[in-house]
Structure I
Amino acid sequence: MKNLWQYVKSLFQEAEQSSPSQPSIHQLIERSTEEKEDFLRWKESLVSRRMLNWLNEQYVQYLINPDNLDEAIDFLKTPSAKGFVVHFGKTRYPRREVVHLFDFLKERVLQQGYRPYVSDTRTYNRPAWVETVQRHYLKPPSQLRQLPKEKFDQKYGNITIQLTEQDGRIMYLKFNATSYKDHLFADAEDFKDLMTALLAA
């Protein structure tokens, strides 16, 4: 169990640490007109509803009986980081469905008042495979303090959504909300509220 927990924590920490090597390809994410139209169709599909229902069921299970989770998902809860990892290498969902879910989570976060900071793709030549990482990085709304001692509202913290592939095969999707523990910031809002917003019908 300890080794599993260390593995899960390492998945979340990856996005916060610099890579030991520079990516061979780094570019911004730009969806084509066809991809955008397909995304709109996907949002109305039974598959999208099934994926969101499954995520919701697993989160409820995590809250009441975390030892009974599906093997394809893990959750993280530390004082500064909350989130989940879906191991799509253990599911039968095709790449199209997973990429749409990745973009859908970004859309839902934006609906919470967040602002997009960067959406990019990095490709690395690893010793035994090619790794591609798509990432949406979002920040809380900008704000000015009205009073000198007024604290900044960080909402749920900075949010990173990451989709990792090996040789073109989706391995996992990671959603991570990292909050500040600083006297300038008010405490982060409850992650449960964010999950409710993400998975609402």
Structure II
Amino acid sequence: MVALAAAVCIGRSAVAADAGDGRPWTIGATAYAYFVPDEPDFVMAVVPLDVRLLHVEARYNYEAVRSGSAFLGVNVAFGERVKVGFTPMFGGVAGDLDGLVPALRLTVAWWKLDFAGESEIVFDFDDSGSTFFYAWSELGFSPVAWLRAGAVVQRTHVVQTPLTVQRGAFVGGAFRSAALTLYEFNLGWTTPTWVLALSVAL
């Protein structure tokens, strides 16, 4: 709902490398403003914390509106020319939706290209028939360090549209520790959904 270089939480590396000032941890926050046709607009929030191999993450309105979730995971990374990172996570969600959530985040970076994907299965405590699969994937290109654009695909329970899988494009810019990204979904298939994401990292 990552990302994974500079753009947004899903676009960040899954690996918590030592910060430039020697800190062995990184923390960030991303707010996604969703503008959905024929539905109330809402804001989704994601706050990840990485301490070396440990990954901790809090979310709101991610698996469902008016619901919060928390995750623990492990960061794994390898490669130099082609950099690969993945973070298996396990967590829970509570609020309008109550359940358990195993999840996986994957990032791959090579040259000016990067792929970022996240998937999870939400097991609903109240209705086993409502268990659902969520996925978000980005393929990005960064012609310069501060600019990133590409294609995005999502399958989400939060946004209801005629399309089970939503697809579109994004473009974003970064300045120092902040990034702003605009996503468009479903243009040409149905009334588009727009998402504006603001990320900060420490």
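What follows draws every value from the coordinates through simple rules; no lab data is involved. Predicted model, so just to flag it, every value in this text is computed and none were measured. Cβ atoms are built from the backbone, for glycine too; each structure is taken alone.
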Next item on the list: Work out volume of the Cα convex hull per residue in Å³ for each of structures I, II, then name the structure with the largest result.
Entry: I
Check: For distance in nm of label points 7 Å out along Cα→Cβ at positions 118 and 134, which of I, II scores largest?
Finding: I
Notebook entry, point to check: Comparing mean count of other Cβ atoms within 10 Å over residues 110-117 across structures I, II, which is largest?
Noted result: II
Checklist line | At a computed -11000 (helix-only ellipticity at 222 nm (-39500 (n - 2.57) for each DSSP H run of 4 or more, over all residues; to 500)), which of I, II | finding: I
Check: Of the structures labelled I, II, which one yields 28, 20, 12 when semi-axes √(5λ) of the Cα gyration tensor in Å, for residues 70-189 alone is computed from its coordinates?
Finding: II
Next item on the list: Using distance in nm of label points 7 Å out along Cα→Cβ at positions 30 and 102 as the calculated read-out, with 2.4 as its value, let me know the right label among I, II.
Entry: II
